[in-house]
1. A value of 1.09 was derived for Rg/Rh (Cα atoms, Kirkwood Rh), for residues 55-102 alone; which structure in I, II was it taken from?
2. With Kirkwood radius over Cα pairs in Å as the yardstick, tell me which of I, II scores highest.
3. Quick one: helix-only ellipticity at 222 nm (-39500 (n - 2.57) for each DSSP H run of 4 or more, over all residues; to 500) came out at -1000 when computed from one of I, II, so which one is it?
4. Given a computed value of 1.9 for distance in nm of label points 7 Å out along Cα→Cβ at positions 15 and 63, which structure among I, II does it belong to?
5. Work out the source of 11.4 here, i.e. which of I, II gives that when mean count of other Cβ atoms within 10 Å over residues 23-30 is computed.
6. Supply the structure label, taken from I, II, corresponding to P(r) over Cα pairs in 10 Å bins from 0, in percent, for residues 31-78 alone with the calculated value 21, 32, 22, 16, 8.
7. Assign the value 2.5, calculated as distance in nm of label points 7 Å out along Cα→Cβ at positions 71 and 95, to the correct structure from I, II.
8. Consider the structures I, II: one of them gives 18 for relative contact order in percent (Cα under 8 Å, 6 or more apart) as calculated from the coordinates. Say which.
Structure I
Amino acid sequence: MNVARFSAGAAAIGNRLYVVGGFGNGTLTDCEYFDTISKTWHKIAPLRTARGGVAVDAIGGRLYAVGGFNGQYLKTTEIYDPIKDEWTPGPCLHDARAGCGVARVPLVEEDVTRSGQAPDLI
């Protein structure tokens, strides 16, 4: 790892394990990935906002960094595009969060409807 850190977010896309933000020498914007094939670390574009205790997940080939803490609890999110190597602002949370988790739950509308739940309630 190029930058020592703790309380970072992490998620995988393909053979790359991404590590995002965290705390080190202050709150970090630093991001990098570990290539599981070449066994090497590579730096990527920094976050727009420093954030430790950030929740991260990969959806559709992009990373989502959600909430975190940088002296205040954050409700902002950022989306990383690995092809462009850039972070862009995402939608804000209703409430600021840090140290939380995020997960992707794939839903198929037919399955939801068959279970008796209306798809717009999810």
Structure II
Amino acid sequence: MHLVKHAVDFEKYLQYMVGQSQAEACVTDKTIQQYFEKNTEAEPEHPETAVLDVITFLQRPVERIQTYQALLKELIMNKAKCAKSCLLLEDAFSMVSCLPWRSDNLHQVSLIENYPAPLTALG
């Protein structure tokens, strides 16, 4: 299975998902929004191309992971109906589906590590 072979590359998605909230916070700043609005209006030579919001681009990798999950789930169900082995698909599904969970865990760990008071105050 192609996804299982490239498990190391999916770590990039993990790092992306950890930093996504910071990127969204940065992009929602008014000066940054004005910059993007000014630069998207400056391209009159391609009026037929749809201008997508920066937040839309930031959401695409997360949506791609959700699409992978849905496709793998469907493939597993179809293979199970045919009574065929779907171990590689299950491995790929577990790898893809744990990315949001791992991202949340890494985010929580970074919050604990960057806690301004001594960690003994947390218990």
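1. II
2. When Kirkwood radius over Cα pairs in Å is computed for each of I, II, structure II gives the biggest number.
3. Details: I: -1000; II: -23500.
Source structure: I.
4. I
5. On the way: I: 17.4; II: 11.4.
It traces back to II.
6. Values: I: 23, 48, 24, 4; II: 21, 32, 22, 16, 8.
Traced to structure II.
7. Traced to structure I.
8. Working: I: 18; II: 40.
Answer for the origin of the read-out: I.
Throughout, read-outs are computed from the coordinates displayed, never taken from laboratory work. Just so it is clear, the model here is predicted, and its values are computed rather than measured. Cβ atoms are built from the backbone, for glycine too; each structure is taken alone.
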